[in-house]
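Input: structures, listed below.
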Structure I
Amino acid sequence: MAGDLDTTMQRASEALACMDYLTCERLCLEALAKARGESNWPYYRRILLPLQESRRQRRMIAADGCIRLGTADLDEDVLSWLDQLGAGCIAVTWPHTVETARQLSQIAMDRRLYVEVLFVDCAADVAQWAIQSYRGPHVRCIWPAPSDSWINRWLSPPTDYPVTVPSQPVRSADQLNLPLYPADWFLDACEALGDTALTQVGADLNGSDRVEALEKCLEVVTDHEILHQRLGDAAASC
């Protein structure tokens, strides 16, 4: 019912105004499911705006926290990782598994922590990292490994962030885009994974089928900006 949606979204708006981004995100997801179930596509599109904003803020808070790129020397006690991490971002590498990343993300969510998790399906000491989804459809992309000085370390901003400066003069557009900080590398890798997920949505999908496919992509990278926009476009065509 529209009244139920109005009540839920009023609470979501209040949470957003109070900067309680995790509550806003949860309520928006509840409302999104209701709107989809009722085929109320105009309302569905309206919900995407505060949902996207709450997720953007969640990402920014995490990126301003502790960063960990590589978990080669960590034990299996992911609870201790969260004690070190607080708010922040972590890229899980071998010997840990996709299940480790999934468990870590779920515990952080249950504890209402601003923590972003990537899974890297390779060792931390290789030149190209295989970024892989741990929720939603299977998605995988290859991304340049972070700076050696960032790998397998707890990096607490700002003083612990070794800045990557090219040792040679910049000669190409690719070099101009080198991430200067660990958080930049993490966010760029998330963006690349979300972009890859988007390419797997068939161009022939329309209506509610396209909405469903894009929703699944957002399980891969929940705060991907363009995926939210494409989802809104798909809902408009229903």
Structure II
Amino acid sequence: MAERFVFGFVASSNALPDLVGSRLDAGELLAGVSAEFVEMFDDEFRGRLSLTDCAAEVLAGDLNEEHAYPYARLVEPLLTVVAEPLGMIHMALTYYLPNDSIGRWNPVLSAVGLSRLASLWGTANAFPWPGGRTPHWPCVTRLSPTSLAEVTAELAGDWRARLNLVPDSLLSEGADPGLAAETRAELTGGLAVLAEWVERAAAPWTSQRRGVSPVDNSLILVMDGSQ
């Protein structure tokens, strides 16, 4: 069964851009990355590019357009060492919401009055090129401090009650009542987790991570899994 995972991180707005061309040592920076992730990366790009070599290119500012996809894959391990991880949202049933939006949740978010969140969810921010270029999958989204304030205001409303009123046709193909109810429950749980992430990202932080500021951090979402 196809599914997605969304990983949340708290980081300063410049946490990732500041790494590009920083001349930091790739091996030292990635020392805290799990062996499992290193193995997955190296297996996927075996014979072409290792995780350390990929990071070395970015840290040197020596960017190769042919490596856009490996660079996108690099974001998650970079964030695990420079940002504060918040957890994961599992999109199993909600991956199959009957629409063609990139983030899948977007039409339902609009329907429950979360229009600003709907405009941000599943949108890709450019990395490691400054502006312009859209990275390959996985989809990396940065919610700036301004966006966090806007989304916080939306989530303060009674979106749960509105979600209960959303037609089953928005939640399941053929409007299967049983599947729609399960999908509604998964979306409710996922949005509750996201609301907690938004609150935590907007709050002051005390962190030893190089990419986290005391205030004015962003929420970075990495959407991965099935496209």
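Bear in mind that the values in this text are calculations on the coordinates, not laboratory data. Fair warning: this is a prediction, and the values are worked out from it, not measured in the lab. Cβ atoms are built from the backbone, for glycine too; each structure is taken alone.
Summary table below
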{"quantity": "If distance in nm of label points 7 Å out along Cα→Cβ at positions 14 and 214 is computed and equals 3.1, the structure in I, II", "calculated": "I"}
{"quantity": "When mean count of other Cβ atoms within 10 Å over residues 46-53 is computed for each of I, II, the largest belongs to", "calculated": "I"}
{"quantity": "Test item: helix-only ellipticity at 222 nm (-39500 (n - 2.57) for each DSSP H run of 4 or more, over all residues; to 500) calculated as -12500, pick one of I, II", "calculated": "II"}
{"quantity": "Relative contact order in percent (Cα under 8 Å, 6 or more apart) - structure with the largest value, from I, II", "calculated": "II"}
{"quantity": "Structure responsible for 4.9, with distance in nm of label points 7 Å out along Cα→Cβ at positions 38 and 126 calculated and labels I, II on offer", "calculated": "I"}
{"quantity": "Distance in nm of label points 7 Å out along Cα→Cβ at positions 54 and 110 - highest-scoring structure of I, II", "calculated": "II"}
{"quantity": "Top of I, II by mean count of other Cβ atoms within 10 Å over residues 6-13, largest first", "calculated": "II"}
